[in-house]
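*Asks:* In what follows, structures are represented as structure tokens.
Where a number appears in this text, it was derived from the coordinates with a stated rule and is not lab data. Keep in mind that what you see is a predicted model, and the values were worked out from it rather than measured.
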Structure I
Amino acid sequence: MGAEASCTATFAGTTAKGKARLETETLEFRAPNLRFTIPFKEIRAVSARDGTLAVTSANGEASLALGVAAEKWAAKIQNPRSRLEKIGVKPEWRVSAVGVEDKAFLGELDRAAARVSIGRVLAENDAIFFGASSEAQLSRLARLRASLKPDGALWIIRPKGRAEISERAVMNAGKAAGLVDVKVVSFSATHTAEKFVIPVKNRPR
């Protein structure tokens, strides 16, 4: 999950109190009378001074009163971690990806891990990346769990804000498959990735 803070922001001549989020590729702010999303790739300048984060893009300057978090957010915008770093992919990993349509991610994964299977699930995976867009597809989780190493991880990648597959549905399906959720990552501007593992007490010894 991206960093989140309640703060006062000023943008395009409007000042409002609301919620700011620092996602994988965007800076977002939401309030009843002020909403904006600034992709990192469109940011021309960023600075943090006296607890205020200032970000300049083609649409002007946005300032957010974040207090002590301002410098940390500025550093993350200037040096964003990659998706693979957030997920923790290791060079020696054995990985499967099914239902994942993000070709850029699949290419990154193929270059980063020792063995990558796309479209077919291997046995004994360090990680499985499962793309799902509806609750019905979550019925596969139990079978996917069987293809994990005892300490492996199942990442469910789903669209953000879609009624067809809610966060609650994903959590319930993971629990039903004997898994526990341990982490959420903003996978992209449109998708979220939730990490599930086999509870330690249930792992073979």
Structure II
Amino acid sequence: MEITTVVFDFGGVLVDWNPEYLYVDVFDDKMEMDYFLKNICTEAWNLEQDKGRTLAEGTEILQKQYPEYHSKIQLFYDQWETMLKSDIQENTSLLYKLRGKYKLYGLTNWSAETFPIALRRFGFFDLFDGIVVSGQEKIVKPEKEIFHLLLNRYNLQAENSLFIDDNLNNINAAKEIGFHIIHYRKTTNLKKQFIQLGMM
């Protein structure tokens, strides 16, 4: 089947977001920072906010659980934009080449409260024909429901769509639904991948 649509994940593919960009200046000891991000402000905790829990509630839950880190937990969302370093220009530049030839969509695990910050910062979001944000829908990848929501909302067919994500669980879910897939890694040359697929 011919690819007519490209669906992008954002964090790690088009946007360089990392809590370390904030906390490297908060902790004097890198080992303590690593412990904090692995065991306290964890990916699983952050994902609950991506799933629709408010930032205030998520913060309060963690502060009650770890009172000794109260102020550092508060910083996670108070200074969240510091984690949002930049767009990944070698990839965002490709959007301008794809635009017009393919329909472009975003499917992102992102808090409904923080996503508007990224929208204001990066003009490339204007190139998308539609974006599904997990925090607005109260469902996260790799739950298949969010993929079907994207397909149904924009009248897309998985077999005509290429899905790009850096999370293997999300890639596997998309593949099972019938998407063409690119599992993006730091070593991936996205332009070469598009050329190999005959898309550039």
Structure III
Amino acid sequence: MNILGLTGNIGSGKSSVGEILRQLGCPVIDADREAHRTYKAGSPTWREIVDAFGRDILTEEGEIDRQIVGRLVFEKPAALARLNTIVHPATRARVERRLTEFQEDGYAWTTVEATLLIESGWQDMVTRLWVVAAPVDLVVARLSISRPLSEEDIRSRISAQMPAEEKMALADEIVYNDGNMDDLRRRVEQLWTELSPAST
């Protein structure tokens, strides 16, 4: 089975590309969602995170409050590295189990959608790498509408990520998302059509 790696920074439109791929018949594993599932109360990952950051990160129900954890590690490289050391291996294990399931189901291609695909060193997992990118000002405008964040907060989050240009330099294909949804769909459909024959 071939594996398409799909990544991009905040506000790039990566999730929209993933949804279009689903509609085209390609199963998509959302690694960020799988990571959140590793946080389930009582799980080994949950215990490691609580041991590392304390019980103040828990909700009244005993679940990890990801917003609190996000504030603790934001702009603190050592804390973020510690969190990633706990979460990334568990997430990769979940992703690999799901890949095995899709392979057994006979899919020629499966997509792994992951914000930190490159940063986590998961390129060895994928056959092809797509990077979704958009102009920074357009990203700021989109996120200002979709999230309760100030422009300063948005630009701070963008600058905290691996530069899009560095990701684009590693891509097999760049999905440049600087238009509307129809433009994006046409670009994804074109790339998918070019990709699909590789499955035969």
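*Asks:* So helix-only ellipticity at 222 nm (-39500 (n - 2.57) for each DSSP H run of 4 or more, over all residues; to 500), computed for just one structure, reads -16000; which one of I, II, III is that?
*Replies:* Source structure: III.
*Asks:* Quick check for you: by relative contact order in percent (Cα under 8 Å, 6 or more apart), which of I, II, III is greatest?
*Replies:* Going through I, II, III one by one, relative contact order in percent (Cα under 8 Å, 6 or more apart) is largest in III.
*Asks:* Something else: Matching task: 17.6, 55 is the computed value of Rg and Dmax of the Cα atoms in Å. Pick the structure from I, II, III.
*Replies:* II
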